[in-house]
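We did not get these values from a lab; they are worked out from the coordinates using the rules stated. Because the structure is a prediction, the values reported are computed rather than measured. Cβ atoms are built from the backbone, for glycine too; each structure is taken alone.
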Structure I
Amino acid sequence: MNNIVKLDPLDRKILMQLQRDAALSNADLAEKVGSTGPSCWRRIRQMEDAGVLKETVRLADPQLLGQSVNVLCEVRMRDYSAECIDAFHAFVQREDRVMECYSMSGEWDYLMRIVASDVSDYEHFLMRVLLKHPSVSGASSHFALSIVKYQTALPVAP
């Protein structure tokens, strides 16, 4: 089953520009991609309807918001019952400091990226929240020393 949406070159140009700056006016976008405003607007709506374009957000600076500690945390589940997995997924969705969570193959069951204000803040979350969750049997934490690359834009082949 192939769910990949077919994009023409103009759609790709629009998508690349919007991933760089979603605040562009329709007129500025049209100028940057060499099209007209109505054509860009129609194509954007089609990409939204197809699910290619999701929510429009503004990225916040974690340093300026006091959330400069990034932790990659591997999690092992206590068991793999549907109830246990559903409870863990619900927990992850509720926790604002969990920025990303991936179900993994290999030794650990999940990999999460968690933000914190400092090491003590993370320790509190780990010891008093995450490890107290009934679905979790263990965790391993890795602190990011610096961010070498952070990107939200997906590659769009020409």
Structure II
Amino acid sequence: MQHTTDRVDLFTDGACSGNPGPGGWGVVLRYGEHEREIYGREAATTNNKMELMAVIEGLAALTRPVQVVRIHTDSTYVLKGITEWMRGWKRNGWLTAARKPVKNAELWQRLDAECNRHGEVQWQWVKGHNGHPENERADRLACRGRDEARAL
């Protein structure tokens, strides 16, 4: 795999009104001095799905493989899922330790595929709603998506 870009930072967040309910996701992508904001929405979803979609769509927006992608998330669900639980889920055929189907397995599989397109993916946890500038921007984007979904 040839990596043409050294490092990209993704700042991600999801939002949902009700669980399930209308939701949105937002991403701030940063490559050197360049930044791009993206967001999306779903009419009926969950907060965990929107947190996953933010990371998936952020990675999918990278058109070329990257040597190092740093993902900044305030979701312990996403962070623990990818760094602690996924290896076992894959080994167990996408079943939990309790032999139940993994929730959102199709999204976890998409996330795994997106991560595998790049060299090293580093995961950084950020305390949400705590004044972190890029996390606040990602939150505003996710809320915009949620509000658009609510209006549909």
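Observations, loosely collected:
- Structure (I, II) behind the derived value 15.1, 46 of Rg and Dmax of the Cα atoms in Å: II
- Among I, II, structure where FRET efficiency 1/(1 + (r/R0)^6) of positions 59 and 75 (r between Cβ atoms, R0 = 25 Å, to 0.05) as derived comes to 0.95: II
- For FRET efficiency 1/(1 + (r/R0)^6) of positions 35 and 99 (r between Cβ atoms, R0 = 35 Å, to 0.05) computed as 0.20, the structure of I, II it came from: II
- Taking distance in nm of label points 7 Å out along Cα→Cβ at positions 115 and 139 as the criterion, the highest value among I, II goes to II.
- Set I, II, criterion mean count of other Cβ atoms within 10 Å over residues 11-18: the highest-scoring structure is II.
- Comparison across structures I, II (criterion: relative contact order in percent (Cα under 8 Å, 6 or more apart)) gives the highest value for II.
- Read-out distance in nm of label points 7 Å out along Cα→Cβ at positions 19 and 83, computed value 4.3, structure in I, II: I
- Which of I, II leads on mean count of other Cβ atoms within 10 Å over residues 91-98, largest value: I
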